[in-house]
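> These are the structures in question, set out in turn.
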Structure P
Amino acid sequence: MISSSTTTKKGFDPVPAGNHVARLYRIIHIGTVVEEYKGEKKDANKVRLGFELPNETKVFKEGDEAKPLVIDREFTLSMHEKANLRKFVEGILGVTFLDEEANIFDIAELMGKTCLLNVVHKKATNGNTYANIQSASPLPKGMTAPAAFNRPILLDYDNWDGEVFNTLPPFIADKIKTSQQYKEKFGDNDENANIPF
């Protein structure tokens, strides 16, 4: 899973590799999209989790205050025992779910949770270096996270918020527009997606 804005060739440094104190501040339900893996196309219901790294800050624009770096990871929205999302959520919370618990867990309950993220670097064939979230674990005993910087952002189809949708990076918004849920909700009228409900 590739995080946003991490290519070195465009003048952006990737999030440093290693363990980082992190807070989940953004949950975006992408919806069901077509993905291709090993030559096969299949439908996958996707969700994107975004974290701020309060101890890794940068001044992005001269004159502005330093802001935390952010990093995302996209998952198939499944809490099956072998699903990556379930393992990741269990890592954040430091628990092992029973199947009946996992099946009713609301991902929105993770909003604002702090954890330790393990970030690894991967070099792509185009020469760019990307930072990827490999795993999550609870903060070690005695370690605390600085106060939240970004406001919580939640976007799902049951509680659609056009203002939130308008703030998304284009590559995320464009992917959402290809989803079955988006097409069912808005059809061909993209303008309605921008209206707060």
Structure Q
Amino acid sequence: MITLCIVEDHASLSDGLKMYLEQEGTMRVLACMQSGHDMLAFMKTHRPDMVITDISMPEMDGYEVCRRVKSEFPKVKIIALSMFENEQNIIEMVACGANGYVLKSSSLTILKEAILTVKRDKVYYDPNMVMEHIFIDVQKQQRAALSRSERDVLHLVAQGKSSLEISEMRGTAVSTVHKHRKNIMHKLGLEGKGELYKYALNRHGANS
């Protein structure tokens, strides 16, 4: 029996996944949570084999969920389930410790295949994803991993906030915000404010 937890801010999707995954009796969904905070609290007393998490969620995104789970419960496997299919999102999620990545637009049979593959201590990437290469080297993962402050700044950039506004909201110097923006662009391979805003909007401007 494979035990799972689902972190997804759309309850109807979580319920559908739970019903599908449990129909054969080989998998059991211990909990469906709409918040990463709630999931981490639940996991202090219940330890699933695996966590399936969305990426774009309020309060705590899937990257932070993945990072926290891997830090606090290193034996728990993680599969990202997202609408995002660009290579950078995949690289960053893997850098945070994800063992698999599946698109929401794919069939549920692919999700089940991912769960069975990851359970065998292997990685799984959705075959419907268009990527130049699927094997990501460790150095690229490390470059892509954003710090908590950088992710917060990226979120505010998606809201159209200027560096001055971000510095006031975060209580930091404008120069610090500029440094965060520069580091984000370097890690993600982005050129200029336009690409940074477009990436931020893709990450945080719409539900995934």
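Coordinate-derived values only; no laboratory data. Here the structure is a predicted model, which means the values were calculated and not measured. Cβ atoms are built from the backbone, for glycine too; each structure is taken alone.
> Figure out for me which of the structures P, Q the number 55, 36, 28 belongs to, where Cα extents along the principal axes in Å was derived from the coordinates.
Values: P: 46, 46, 38; Q: 55, 36, 28.
Label of the source structure: Q.
> Of the structures labelled P, Q, one was used to calculate mean count of other Cβ atoms within 10 Å over residues 43-50, giving 15.1. Name it. Please report the intermediate quantities before stating the final value.
Numbers: P: 18.1; Q: 15.1.
Considering all the candidates, the number was obtained from Q.
> Hey, relative contact order in percent (Cα under 8 Å, 6 or more apart) derived from one of P, Q reads 26; which structure?
Details: P: 26; Q: 16.
Only structure P yields this read-out.
> If Rg and Dmax of the Cα atoms in Å, for residues 27-122 alone is calculated from each of P, Q, which structure is the one that comes out at 16.1, 51?
Values: P: 16.1, 51; Q: 12.4, 35.
Computed on structure P.
> With helix-only ellipticity at 222 nm (-39500 (n - 2.57) for each DSSP H run of 4 or more, over all residues; to 500) derived from the coordinates and found to be -15000, which of P, Q does the value describe?
Q
> Can I ask one more? Using log10 I(q)/I(0) by the Debye sum over Cα atoms at q = 0.12, 0.21, 0.23, 0.25 Å⁻¹, for residues 107-186 alone as the calculated read-out, with -0.59, -1.13, -1.15, -1.19 as its value, let me know the right label among P, Q. Mind dumping the intermediate values first?
On the way: P: -0.59, -1.13, -1.15, -1.19; Q: -0.57, -0.91, -1.00, -1.11.
The correct label is P.
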